[in-house]
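What follows is calculated from the coordinates using simple rules that are stated; it is not laboratory data. Quick caveat: nothing in here was measured; it's all calculated off a predicted structure. Cβ atoms are built from the backbone, for glycine too; each structure is taken alone.
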Structure 1
Amino acid sequence: MADLGKVDREFFDEYVFPRLGADRADVALGPTHGVDFGLLDLDGTAVAIATDPISVLPGLGFERAGRFALDFVLADVAVSGLEPSHLAVSFTLPPSMNDESFATLWESMHAEAADLGVSIVTGHTARYTGCSFPWVGGATALAVGEFDALIRPDGARVGDDVLVTKGPAVEATGLLTTLFPEQFDLEAETLSAAQARLEEASCVRDAMTATAAGGVHAMHDATECGLFGAFVEMAAGAEVRLDLSTGEIPIRPGVRETCDALDIDPWSATTGGTLVLSVDPERTSDVVSALEAEGTPVGVAGTVRAGAGVAVDGGEISHPEVDPSWAAYEELAAADAETER
């Protein structure tokens, strides 16, 4: 069986990259493994565009699940430094989802989109046999703005500081402890702290805050394969080297205990909501102050240097082969189903 999660670089290069349809002059940045968005140049206007699956987890409650799903699909264009502006949504719903549940989900997504200034412009909604939670469709997000305001994913520069918000495994910790609380042998206070991480699993507002502070040359949201994956992708995209220390990166309450309980590496586990930023060192304090003023913890993890690769705590790292949170989710779900029998 193939590995779960995103395909690796070798698969992408062999099967996806050589076959990209027509070669158009208005495509300023096409599909690139590890890069969050594509880019169109429409007569001098920049349009960042990204497509992601819609993940709806009923165990969160449909209101919360809707907000989580929307933030996830907007994140990849938010890291362009342009404000997310438009959204197309396609739902392939399981027949078991009733109208009331969908209404709650959609109202939550609408409210979050309205608050962020995002207009939903088209879509498709249907129920189909064979569809099941959590993967119930897909969405394409756009961010429209000026090229001068664009933050490219390959924009890290030698001499930049590397900033990390929130730290490792925020999403994995919050999701798994919220969905499967009975499967964790943790103190009540620790479990509550771990579950609270789910409220931090969004980076759209953080990306806008950092952009407004100025001096950001590159941003990347650390989703599948976590921070180690994000570090490697940022370095490879810009053809630079990152020299980093985990001691300067925030680790949120409940993360260590949850990952220890699951026997997974927090640095390789999905952590939607966490940003990696490459910042002009003269503006680092501005970015840090702006994020902290909004309640977002952030640390200066290291420096961008000439060369290639990523060093963490003095040792070389490579891109994780697989995100351990996938297997952890599968095991927890199986145990949960067995308990309910």
Structure 2
Amino acid sequence: MNEFALIARYFDRPCADARLAFGVGDDCAGVTVPAGETLLVTSDALIAGRHFPHDTAPFDIGYKALAVNLSDLAAMGAAPLGVTLALAVPAVDEHWLAECSSGFFTLADQVGVCLIGGDTVHSPVLSLTVTALGSAKPSRVLRRSGAKVGDLIAVTGTVGDAGLGLRAVLNPSSVPPFVDAAAQEFLRERLNRPRPRLHEGQQLAGFAHAAIDISDGVLQDLSHVLTQSGVGAGLNPNALPLSPAAKTWLEAEPTLRGLPWRCGDDYELLFTLSPHDWPSCPVAATVIGVIEAEAGIRWRHADGRVEAVQPEGFDHFAPATQAEGS
């Protein structure tokens, strides 16, 4: 099977989106940006052995390649316009391609976004690079630079699930016996099929002051907001929202209690907003701290103790001994 037959069989699908002037079949796709809105563009690469274990199911690889890019649009309050996919594969495996494209299009159909172009190449290393296009009114684009002293810091959903899910995948024998099969499956699904918070991001646009998606860990991603905004943060070390599965694991293995603050791949949204606006926050979220004038991140314990925190998280250039999320 050559490149063009591969594209035609697995990735060339009709798109009825009126914003698509023309898609697959030309050297470029044509997308119409809604009047009065700003075009937002993001691109992420997923590399086998770096961002996901080599034995990850192809359905999950396709799904996640799209999800992580849509999450970037969500973090800026944007609506998706279309995506491209550059796929590099070591060999043409038709079963793998069918499953990968199925995962990709399952999420694409759920959020109503079209694949409008891309590329396929032979490569010794499996990788998928998605570029996502979105748009939002300029006044409603969420940035990392808008956090204000006194803002509350909040996160959607629960965090730490993906990091624990990765541990369950890489070392099944390390899972405490109290974490049953259903809980393990939940954690693995949170790792492999994160839900991009597009609806929540659009609801927060024009409401929150700053936002970012949690891809590399709460502490590390928060530090990007703090740097861009020129502020610091005080965090409640016991406030992080955890799922029942994560709580069960951490109660059985207390030495991992810091993991949810540092592990990546949850793709929840972290945002700041005025405390006066918190009662009318349009999304379900949990407050984990407050923006402060002094640079850096600090634990603020209930007994009054203050402790400096290093913003550790996933390092894309660390030795490739684990996949993202550890």
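With distance in nm of label points 7 Å out along Cα→Cβ at positions 13 and 285 computed over the structures 1, 2, the top value is the one for 1, the highest of the group. A value of 3.5 for distance in nm of label points 7 Å out along Cα→Cβ at positions 61 and 149, calculated from one of 1, 2, originates in structure 1.
Figure out for me which of the structures 1, 2 the number 19 belongs to, where percent of Cα pairs over 35 Å apart was derived from the coordinates. It traces back to 1. In terms of distance in nm of label points 7 Å out along Cα→Cβ at positions 5 and 165, the structure with the greatest value among 1, 2 is 2.
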